[in-house]
1. Which of the displayed structures (1, 2) returns the greatest value of Cα Rg over 2.2 N^0.38 Å, for residues 45-156 alone on calculation?
2. In terms of mean count of other Cβ atoms within 10 Å over residues 61-68, which of structures 1, 2 is highest?
3. Please compute FRET efficiency 1/(1 + (r/R0)^6) of positions 21 and 141 (r between Cβ atoms, R0 = 30 Å, to 0.05) for structures 1, 2 and give me the label with the greatest value.
4. Tell me which of 1, 2 gives 14.1 when you compute mean count of other Cβ atoms within 10 Å over residues 101-108.
5. For helix-only ellipticity at 222 nm (-39500 (n - 2.57) for each DSSP H run of 4 or more, over all residues; to 500), the calculated result is 0, so let me know which of 1, 2 that is.
6. Match the computed value 10.9 of mean projected area of the Cα convex hull in nm² to one of the structures 1, 2, and report its label.
7. Quick one: relative contact order in percent (Cα under 8 Å, 6 or more apart) came out at 10 when computed from one of 1, 2, so which one is it?
8. For structures 1, 2, which has the highest computed value of mean count of other Cβ atoms within 10 Å over residues 53-60?
Structure 1
């Protein structure tokens, strides 16, 4: 019996370990692909174009936005991010499950479309742990870290709109919880 793929949407405050967990999740399960978002921000150390993100200029992003080429798009910390619509639809139609690692703004835009999706929110153990992670990342200034923590507090107000919450206290445990969610959703009766 052929089925359409499931769209899994994962959101988390910046620094919660979302990217690490998503990468490990995709590598631990067959039939799950990660959608690669487009962004106008510069690559971070170690990020590769076409693997981690598709890095494009702001003008090009805005042009694509006007052509309605994104499933969702948002401006976050002064940079644009978007999920290419055609690629996601293609994978889902083939029966491939798709993982979107996007912020709360993007997740709520998809939710308004009434697209059948599973919404997962990743939390750090505490705000102090989140602050520590952001500081150890060494990519942001103190001012930027304070801004990210302030936004994280606002993002927490969206928790009731998500189907699942996973606390990323111990990486292996959080990964196992994510795997369990994907497996359970694959077994759900339509």
Structure 2
């Protein structure tokens, strides 16, 4: 491994183009390609065979597992987890013979969201804070904060805590995370965390 002047670590087989910004403490592993114009935050971990395209933005502490390509138009906020071999798209109707670089659609992955292994996120959608996309799911529409979605096309089947546990709401619309003991409330099909004062 080698360390660059900007205090991040890149394996010797990784390619880091000039003109990208990479935060302190970030690690880039074997055979990955970081393209010019992208922004990667602090303390991220990019696994083997990862591609980060121009103008992609990754927040702090983003974990990208092996074999993930993050295409232009994708923005991931802090603490996002991208599972092995998950897929982003950036054009709705791609054709090999037709250039559509001016039609890239934005995909926004909000803070703390998890996208499971082999899931696909169709461009132009927003994944809400702390949402959980199950392995192999195909996301074709926006996902609300804290939502658990699975299947192809993905469907909403429950709610998750910030710690990644399924929430079971009582008759009054309250649930507690079994790990953090934090309380959540379900109102009008929206989840919010209750902050104790």
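Here, each number is a calculation from the coordinates, and none is a lab measurement. Everything numeric here is computed off the predicted structure, so don't read it as measured data. Cβ atoms are built from the backbone, for glycine too; each structure is taken alone.
1. Biggest value here belongs to 1.
2. When mean count of other Cβ atoms within 10 Å over residues 61-68 is computed for each of 1, 2, structure 2 gives the biggest number.
3. 1
4. This figure was derived from 2.
5. 2
6. Computed on structure 1.
7. 2
8. By mean count of other Cβ atoms within 10 Å over residues 53-60, the leading structure of 1, 2 is 2.
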